[in-house]
Structure I
Amino acid sequence: MSEWFNVGKIVNTHGIKGEVRVITRSDFPEERYEVGKKIYLFQPEHEGSMELTIRSHRKHKQFDLIAFEDHPYINDVEAYKGGLLKVSKEMLSKLPEGEFYYYEIIGCHVYTMDEKKIGTIKDILSPGANDVWVVNSEERKKEFLIPYIEQVVKKVDIAEKKVWIELMEGLLE
């Protein structure tokens with residue numbers, strides 16, 4: 001039984017040549033949507049998944065536009081709206097030291113360098129130059145945004161699901 005990871009959601013079609021508009025939830029869209037790669041479509045109203053092969057990929061505004069082999073027309077992809085694109089754990093590449101997949105980071109507990117618990121990472125935003133980790137603090141009943149930069153994130157232990165940060169002024173305001 002394979003473990004599946006969401007890569008993106010098909011929100012609409014684009015044009016008449018079989019492209020779909022995808023809101024991506026992947027750390028590496030260029031790699032996920034590489035021409036010739038396999039991806040799997042899961043739809044709520046169907047059991048199981050459908051294997052698709054990427055024919056083309058390009059960025060358009062905040063979307064990824066993707067076309068699949070053997071799906072040259074809008075009618076071929078119309079029914080895919082609302083479907084989730086996923087990859088299996090086996091399809092994930094090994095990452096270089098210091099890089100992590102979203103699924104490895106979400107759920108980690110965040111501590112200061114002197115072991116004070118801040119909260120739990122519940123989401124990751126990718127607004128620009130670096131990721132921002134959304135940390136939910138039960139104790140303070142609020143969320144904090146932690147930039148994933150060297151000056152702030154000092155140590156990550158995926159096995160223990162722990163992250164240690166250096167508190168910068170204003171970070172927990």
Structure II
Amino acid sequence: MKLFKKFLLIFLAVMIAFFLFLLWYQNNYSMDVVAPYVVNTPSFEKKLLIATQGSDFKNKVTSGIVDHFKADSVYIEVVDISTLPTINLEKYNALVIIHTWENWKPPISVQTFIEKHLEHSNKIVVLTTSGEGSYKMEGVDAITGESILVDAPLFVDKIIERLNKILILKDK
């Protein structure tokens with residue numbers, strides 16, 4: 001019976017340590033929720049939606065995109081990726097999704113949204129960040145990389161290049 005009690009105590013100690021590790025990891029590495037905001041008037045013909053997660057890197061990328069397009073008569077709406085299930089993609093000319101690869105997969109809201117809107121993939125730009133820098137959803141032409149703050153302008157440029165092609169197509 002003593003051996004069983006020892007085993008049970010060790011097992012409980014390991015479980016508690018694992019649970020504490022999960023709490024610490026979630027607290028230190030989880031993404032913040034983004035407060036939604038809009039730039040410019042919805043009466044503009046060109047409409048851009050940015051669905052993102054909150055982190056220093058993602059905030060810098062988002063602000064770089066917004067700063068670039070805010071003077072170009074483009075209505076810009078920024079939302080948290082958790083709101084993707086409520087988004088009507090028909091209302092927008094282009095959509096940027098900025099997310100982190102979490103637990104070896106994309107956030108469920110991102111994966112579900114993209115799978116549901118495959119016919120509109122030509123107007124969706126995805127930036128996927130991960131610790132390794134190359135993870136992305138299969139079949140999605142995503143920009144990938146690590147969340148290194150000094151590299152944010154490089155990702156802004158890549159996203160803007162893709163968005164320019166999408167938003168110019170709207171004029172033709």
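All of the numbers you see were taken from the coordinates with simple rules; none came from a lab. If you're wondering where the values come from, they're calculated on a predicted model, not measured in any experiment. Cβ atoms are built from the backbone, for glycine too; each structure is taken alone.
Each of I, II could give Rg/Rh (Cα atoms, Kirkwood Rh), for residues 53-132 alone, but the derived value 0.95 comes from II. Structures I, II were compared on distance in nm of label points 7 Å out along Cα→Cβ at positions 45 and 125, and the highest value belongs to I.
Here mean count of other Cβ atoms within 10 Å over residues 13-20 is compared for structures I, II. The highest value is that of I.
One of I, II was used to compute distance in nm of label points 7 Å out along Cα→Cβ at positions 69 and 85, and the answer was 2.5. Which one was it? Attributed to the structure labelled II. In this comparison of I, II, the computed figure -1000 for helix-only ellipticity at 222 nm (-39500 (n - 2.57) for each DSSP H run of 4 or more, over all residues; to 500) is attributed to I.
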